[in-house]
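Dropping the structures in below, format is structure tokens.
Just so it is clear, none of the values below were taken in a lab; they were calculated from the coordinates. Since the structure is predicted, the reported quantities are computational estimates derived from the model, not experimental observations. Cβ atoms are built from the backbone, for glycine too; each structure is taken alone.
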Structure P
Amino acid sequence: MKKLPLSALNLFFGEIAKEQTLIVPVEQAGQVDFGVWNENETVRLDVLKTVKSAKGVFFPQVEDMVRFHMRGKNIEINPAEVMNENFVVFGVRACDARSFDLLDRVFLSDPVDPFYAARRAHGTIVTLACNEPEETCFCSNFDIDAADPAGDVSAWIVGEELFLRANTEKGKALVDGLEDGDAAPVEEARKSIRAITKQLPLANLNLKGFDGDHLIEKFNDPAWAELSRACLGCGTCTFVCPTCQCYDVRDFDSGNGIQRYRCWDSCMFSDFTLMAHGTNRPTQVERFRQRFMHKLVYFPSNNDGLYSCVGCGRCLSKCPQGLNIVKVIKALGGEN
């Protein structure tokens with residue numbers, strides 16, 4: 001276990017930034033999101049949930065893939081370069097850290113996505129325990145421990161000190177030069193966090209029946225019609241979600257060739273997977289059902305019971321209509 005006075009945190013960040021890009025939660029225009037650190041940025045490690053998750057560090061919202069140029073009758077193809085520089089993302093919460101495991105199952109399965117794989121190989125993840133989980137948090141339902149987050153380095157803020165534990169070789173290299181610390185304060189912090197987590201209003205959701213064995217039953221549940229009635233199809237839930245991985249591939253004529261890029265997409269949009277014949281989910285109720293069936297039934301049935309939700313609670317606070325995955329779980333699975 002290593003420790004660092006919070007008063008020296010900016011010095012530590014500066015040392016990291018000398019060698020590699022450092023990404024931290026920063027405040028801009030009243031919003032806190034992950035961004036590149038510099039000494040003039042306002043770092044907000046006290047904010048429990050960034051607007052968007054750390055997913056975008058490894059799976060950017062917009063990403064170049066290839067460029068095409070016409071040279072007479074010949075086409076010149078220039079693939080985008082994959083990440084080749086090391087970087088550190090600091091302050092990732094336990095829920096977002098779990099989302100990387102889920103995204104790995106998508107982007108690192110055959111065929112491996114080279115852009116995502118390169119970022120995962122070059123990135124060092126420093127997670128931060130949640131001293132005060134919020135009422136919209138429900139990560140414990142998915143066996144995530146907010147008191148002991150995963151990552152290359154796990155960190156805890158206790159009083160005026162930051163404690164850090166290296167979990168991997170990359171993590172060890174990052175914190176090796178810091179002073180050794182006593183693990184006792186961290187253990188007390190863990191106990192406090194777990195006590196709070198147990199008392200949260202959404203700590204005991206009933207997930208029974210959300211599995212491949214009950215697929216048809218859940219798919220045909222009449223509750224979908226009422227649940228989706230107020231849905232605007234705005235896609236906010238998917239854009240703040242740490243585990244959504246849908247994207248579109250588009251071509252843009254820059255006037256100097258064609259730029260092919262990918263960008264986040266949403267299964268809640270009416271033109272999602274639109275083809276010449278139309279779309280296979282023409283109504284909002286079908287699109288709404290697809291989103292939550294994928295997270296709660298399809299994904300776990302194909303991934304050893306691992307749900308495609310990490311209980312971060314962002315969709316609870318951001319949906320303009322108050323629709324979210326918790327309402328679906330309660331309506332289709334009951335409550336404890």
Structure Q
Amino acid sequence: MTLTIQELATICDAIAIQGNSQTLIHSAADIKSAAPEQLTVLSDTRYAHYLPDSQASACIVKENALPDNIPEHLTLLICKDPEISFINAVNALHPAHSYPNQISPKADIASSAELPRQLYVGAFASIGEHCEIGNNCVILNGVYIGNNVKIGDNCCFHPYVVIYDNTEIGDNVTIHAGTVIGADGFGYKNRKDQHIKVPHVGNVIIGDNVEIGANTCIDRGALGSTTIGTGTKIDNIVQIGHNNEIGNNVIICGQTGISGSCTIENNAILAGSSGIADHIKIGHHAVIMARSGISHDVEPCTQVFGSPAKDRKVAWKELAALGKLPDLLKQVKLFEQRLGQLEQTAEKPDVTKSES
């Protein structure tokens with residue numbers, strides 16, 4: 001979409017200064033590559049040195065933090081929060097693709113499913129018996145929705161998402177391609193060297209405003225529910241085991257694995273490649289740093305690192321000490337050599353005393 005700089009200023013809750021506020025902007029770009037008729041942003045002063053040579057027509061900057069040497073052609077959009085203002089501008093310049101209210105004749109929909117008029121269903125999608133789907137949902141090609149699934153308003157399921165029976169999904173939920181919701185949990189009992197499968201007859205419940213990345217798997221509960229709280233964001237390639245209770249506004253980054261029956265409280269952050277053992281509780285606002293292995297509960301508002309994880313500062317001190325280990329080993333070897341020489345000297349007989 002093409003907008004004037006002044007129109008963008010209104011959208012961004014910003015004030016336009018210098019340049020021509022009626023210049024048309026057709027897209028957004030980063031500060032290094034922005035061209036004429038493009039909008040950029042300066043949200044970090046480390047990139048201010050790119051601004052004097054920028055060809056962009058407009059730049060969003062923070063009030064009371066104006067850079068020096070601004071080109072005359074460049075209009076500044078002054079605002080309180082450049083990052084949020086830029087997000088609003090990008091959404092306006094690059095609106096999401098809209099879908100018509102239609103159901104593909106190639107979709108397979110059970111007669112007992114309850115569908116609204118405002119709905120898009122793509123080719124080869126499948127919707128099972130007794131499903132309930134809210135208004136303005138988009139179900140793209142190849143999505144499978146099982147029986148007795150409840151879906152709220154304004155949801156978007158990208159191609160080849162699989163949603164097993166009895167799943168409940170709130171409003172404004174986005175699930176990206178290849179994700180599986182509600183498969184069996186990984187539970188077995190060993191008897192006589194054989195693995196006996198534990199039946200999983202629970203479900204998955206997902207709150208409002210949740211986004212789930214591509215190729216992520218969320219297992220259903222064995223008897224109860226696996227729950228994902230409102231506002232939680234889950235990255236690509238994440239494994240969430242059975243009967244987990246994920247709180248509100250939790251961030252779970254890519255390649256994280258969460259074993260069964262864990263509790264992740266509100267606003268916790270699990271960085272990339274975190275591994276969480278079963279029956280663990282992670283407190284609210286806790287941060288699990290990347291590649292950490294969690295084998296015990298984590299207190300609220302703490303940051304842990306390592307495997308097994310421990311307090312971030314302690315773990316970093318230990319890593320720093322490990323970095324010095326090769327030099328310490330060299331010193332120990334020198335001390336051993338010197339000690340050996342001293343011992344040899346002490347063992348030699350006193351020739352002068354023996355002759356007298």
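Here are the numbers:
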read-out	value
Given 1.00 for FRET efficiency 1/(1 + (r/R0)^6) of positions 92 and 108 (r between Cβ atoms, R0 = 35 Å, to 0.05), calculated: source structure among P, Q	P
Structure from which 9.2 was derived, mean count of other Cβ atoms within 10 Å over residues 68-75, options P, Q	P
Winner on relative contact order in percent (Cα under 8 Å, 6 or more apart) once structures P, Q are ranked, highest first	P
Which entry (P, Q) yields the derived value 33.1 for mean projected area of the Cα convex hull in nm²	Q
Among P, Q, structure where FRET efficiency 1/(1 + (r/R0)^6) of positions 52 and 308 (r between Cβ atoms, R0 = 25 Å, to 0.05) as derived comes to 0.00	Q
Which entry (P, Q) yields the derived value -5000 for helix-only ellipticity at 222 nm (-39500 (n - 2.57) for each DSSP H run of 4 or more, over all residues; to 500)	Q
Top of P, Q by FRET efficiency 1/(1 + (r/R0)^6) of positions 4 and 164 (r between Cβ atoms, R0 = 41 Å, to 0.05), largest first	P
Origin of the derived value 0.05 (FRET efficiency 1/(1 + (r/R0)^6) of positions 180 and 276 (r between Cβ atoms, R0 = 35 Å, to 0.05); candidates P, Q)	P
